[in-house]
1. For Kirkwood radius over Cα pairs in Å, find whichever of P, Q, R sits highest and give me its label.
2. For the read-out distance in nm of label points 7 Å out along Cα→Cβ at positions 44 and 196, a value of 2.8 was computed from one structure; give its label from P, Q, R.
3. Can you spot which of P, Q, R the value -15500 was calculated from, given it is helix-only ellipticity at 222 nm (-39500 (n - 2.57) for each DSSP H run of 4 or more, over all residues; to 500)?
4. Suppose you compute relative contact order in percent (Cα under 8 Å, 6 or more apart) for every structure in P, Q, R: which one lands on 15?
Structure P
Amino acid sequence: MLASRLSRISVYGAGSWGTALALQLARNGIEVLLWGRMPEHMERLVHERENARYLPGIKFPQNLHCTSRLEDMVEHSSYQLIVVPSVGFRELLQRLKPLLPKDHSICWATKGIEVGTGKFLHQILSEELPGHRYAVVSGPTFALEVAQGLPTAMTVAANDIELATVIARAFQGSSFRVYTSDDVLGVELGGAIKNVLAVAAGISDGLGYGANARAALITRGLAEIMRLGKKLGAQEETLMGLAGVGDLVLTCTDNQSRNRRLGLALGQGKSIQQAVEEIGQAVEGLKSSHSVHMLAEQAGVEMPICQQVHCILYKELSPQQAVRELLSRQLKAEF
């Protein structure tokens, strides 16, 4: 039986998103322990009482603490919130495996699909830490705006609705609205594919193709999400909600999105390496593009926009040629 409200939580990942979520939880009176893998970085956070590298000027509440020791995290709370890049998700679970009691609940706000396997994060969790309650936190959220306390809404989906409610209550605040769901797959799917489509929208804008093209990409991109979601068993309502169309619109239209900025740079003629170095943080769409391409092929689902992004990122197709190939496709009914 879970407590109706949690009083302590451990947050893994001291980048911008992990720190922002830790701030939101701490502001709600929860004792938060934030973990990062680099001891010197965590010591700096302890000394400066802010994450000056990612969220400068936003001070930590007194109930937000920092560590680089995983043992501290497991001892601190029975609720573990993982906010590391998807490429490090499985490795972190493997490191936690010998430390975690069976009654600990695992949550994540990571968005992505495992490279090489095409597995969703809940599938990785079930392989590495079977038997645990789990939940995913997602929605149209930028780290800086959450850290600043600006109005935000998101979704918590779990394999146990009681856990979804507990996590939702932990985040819920005067400027933070949370909805619950049981569609873990749908929430993960929307959060992963929107990153790839944001790269496409950025490329289009980087090429100077304008608002018409951006709106078309978002709309037809949503159709691609819906097609794959239907094939894999996601709920349509989820993909039309905050974790689907909400996150898609946000990520495709605002330059706070790293994925959109990657696309902008590519559309302006920069290399992938140049773009990633300028952004300076993990760009999930870069890895997810390959995984989404694999999923679409395995499922036999047509996803032409995602396919062209994959060709740009992995097959040296020029953005201009990718657009020409999209526009020259055979005529068809919209629905």
Structure Q
Amino acid sequence: MGKLYSIGEVLIDFIPQEKGAALKDVVTFERAAGGAPANVAAAVAKYGHEASMITKLGNDAFGDFLIEQLQTAGVKTDKVFRTSEANTGLAFVSLKDNGERDFSFYRKPSADLLFDKSDVQADWFGKGDILHFCSVDLVDSPMKQAHKKAIDFMKEKGGLISFDPNVRLPLWENPRDCRTAILEFLPYAHLLKVSDEELTFITGINDVEKAIASLFTGDVKAVVCTKGSAGAELFLQDANWESSGYKVDVQDTTGAGDAFIGGFLFKLLEAKVNSENILSILKEKHTEILSFANASGALTAAGKGAISALPDKEQVLAFIKAQ
């Protein structure tokens, strides 16, 4: 059975106890495990497939907490390294009334950015596996080079590469550097997940159809564009399918997009995906895959936090059945 490997940041999200307050006005925060690649790994693990996190954490209490949270979610942590050279990353979040977020990050650098390419081993990966990554840890650092090595090893084995840019501009010195890094790594991916809000920023194209078409570069075989509560649309070069979203009482959108792609990748693992058969699987099972992914994202948005709000597989299936 294939496995998911997520590479990148694991950090502490400090979630405010109140909505509608600017970050400077928030009085009380609640600690939660986060980091987009970690959220995706946790989703896949909770739904029933093996998931492993590739990263580095500080030798500090926050790092201990994150290890515990990943293990509680079922994520394997044997590829999570520790260091005393930097602290575990922190993110302070403020929630608007509609559940949308503003971020303030503390990492100059954080421990994850010190993960070195020499730590990545070829024998970790196999043909039925998926490597998933985002853009937050693609800043110039040892971790960026570790991404390239992991991608190379996974491709040598015939595994699938999944990329969710997950744009977080406050973590970059300027937007241009963020976009440049995304465009550098985009051709390495077989599957690309973008939000409708990110599409113009990444491509520089306002027309949606032309913007999506421009993403099919390099090894990209499929693009899934998420639209929040409106659902998602899956694009192949010769076909596309829309899937409506599910209505829930939104509490916190933190991790909802990660839960979506986590649900999507879980269904691909269930179908025994690899870089050669992904198109046939998506053509045959797109309705089922998108429905599960949309429900996964919706249920996570109905809770607080990211990993802590993830549903399990039975909850997702029951939710879909009840609609």
Structure R
Amino acid sequence: MTVISLPPPKAGFRFDRWAPAVLLGFALLVYVGIAVGTGQTQYLTFANLISIIGRSIALGITAIGQTFAILVGSIDLSVASVISATAVLASVVMDGNPAMAVPAILAVLALGAVVGLINGLLIVRLEVNPLIATLGMSLIIQGGLSAFVSNFAGSVPQEFQVFAYGGIGDVPYSLIFLLLLAIAAWFVLRFTGFGSNIYSVGGNQDAARLAGIKTSRVIIGAHLICSLCASVAGLYLASRLRSGAPWIGSDGVYDLESIAVVVIGGTILAGGRGGVWGTLAGVIIFSLIDSIFNLAGVDAFAKQVLRGIIIIAAVAFYAVRSKRLVA
């Protein structure tokens, strides 16, 4: 019998693994270059860098959950409405009373879990396309919310505002929480059977099913995590704004941008490849892009156009490189 030996895998630079770090480094160099070139070196401090990242805490929390949904080959367009609903729910339940903080948190997490469960069941049981299922859920939540609340409702006690405004030195608690959440998500994806199943289902759902993986449970679990992360982002925004409102998560800031930073971070929309650290790199890249445009004095409308171009270019670049690596 002839034994065929396969060549060892090529060592060296792994583009798909290091590209987010390369893009982040490039964005940081551009930021520093523009700050020095325009004479605005007062923005080149550690405290200002922390402030830049801190402005995207809610996006980062949401994007970590979105990473799970995209890795499994799905997507979630309901996160923005979940953020709005949970922010209002937390604010109304607390209503300025610190003793109601724990019940409010539990209620918010329960709402996020219910939305994630329904999204997952619509996708795996009724076989509704994830885009349609989660978009429909978003419209249902936003419509119901707007029917009862038109502006700020309730209030968040000062004790709970520490989540958004407290910190250790220049480092806010919310940023520490985001880092701990990323570590926990990385651990789940890297060292648990559920994380391994997510990559398997995202890579090839039919093959995963034939291998004995309960693909329906994995997809539902991914959507549960996604909605729970969105509900935590709603808690953070309620803490930051000191109240909740039905428009907090609207205007495509958290649904579309969470998808964008996940993809810029190297997670492919087809699923099965990517990770949390790339997503965090994508969040920081987005924050740096905003700061670069502000330093350069770019018009707000032109800023939106340029951000769109950057997103398309980055995704196209990943797609082309991935095809070449496979070939």
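1. On the way: P: 20.2; Q: 19.3; R: 20.7.
Structure R comes out on top.
2. Values: P: 3.5; Q: 2.8; R: 4.8.
The correct label is Q.
3. Details: P: -15500; Q: -11500; R: -23500.
Label of the source structure: P.
4. Numbers: P: 15; Q: 18; R: 34.
Going through each structure in turn, the value belongs to P.
Every read-out reported here was derived from the displayed coordinates using simple, explicitly stated rules and does not represent laboratory data. Just so we're clear, the structure is a prediction, and the values are computed from it rather than from any experiment. Cβ atoms are built from the backbone, for glycine too; each structure is taken alone.
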